Structure 1
């Protein structure tokens, strides 16, 4: 059984959440992100934080992309909605915690399959 590698201290991610970070929606993303990582800076709708992108999909369900990040204290998942601005995210200390929070069945299935596949090849 392989151990998960922690993100390197220098790993910084830029994520555009496509909303003003000072809004209620933006604060929700930041609160979830702060559960598992350290926000380094913010500019407009972009947030820079400690972590590493471990999965990015193309169109999936009603999302134009889904991104999963391994962070120092867990995982952060960001879904960029295709036709609305109602992007959503989930965070948790364990990958299963994040997967359980996904409401969209198609997204949940794809993320679970992709992570199972990644764990088998590592």
Structure 2
């Protein structure tokens, strides 16, 4: 099983003090935006109580899994004043989206951080 089995790349990004133009680039493929601890706790409560459809994973099912994967990193960065987005990139987009976000991470230093990348 090689990379042909990968359907999505899921990226966790944290950002603060950036212009709207850059924020729009980051959030274009966001499936979940986490602004503060209250918002995060509400998301966790709503998503972890979600009963999957049983037939296949839909977006709510996937977000619930992603929140579980990234929970500790999200909580840590919220305390540092970051906003976070979980970004899902379908394999049909290739690596261009991932490379763009990594380039922003490098260019903006501590203002934009790619915290984690998972492959599904």
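Here, each number is a calculation from the coordinates, and none is a lab measurement. Small disclaimer: the values here were computed from a predicted structure and weren't measured. Cβ atoms are built from the backbone, for glycine too; each structure is taken alone.
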**Study point:** Identity of the structure behind 20 (criterion: relative contact order in percent (Cα under 8 Å, 6 or more apart), calculated), options 1, 2
**Key:** 1
**Study point:** Label whose coordinates, when FRET efficiency 1/(1 + (r/R0)^6) of positions 64 and 104 (r between Cβ atoms, R0 = 30 Å, to 0.05) is calculated, return 1.00 (choices 1, 2)
**Key:** 1
Exercise for review: For the read-out Cα Rg over 2.2 N^0.38 Å, a value of 1.01 was computed from one structure; give its label from 1, 2.
Suggested key: 1
Review point. Which structure, out of 1, 2, was helix-only ellipticity at 222 nm (-39500 (n - 2.57) for each DSSP H run of 4 or more, over all residues; to 500) derived from, given a value of -14500?
Key: 2
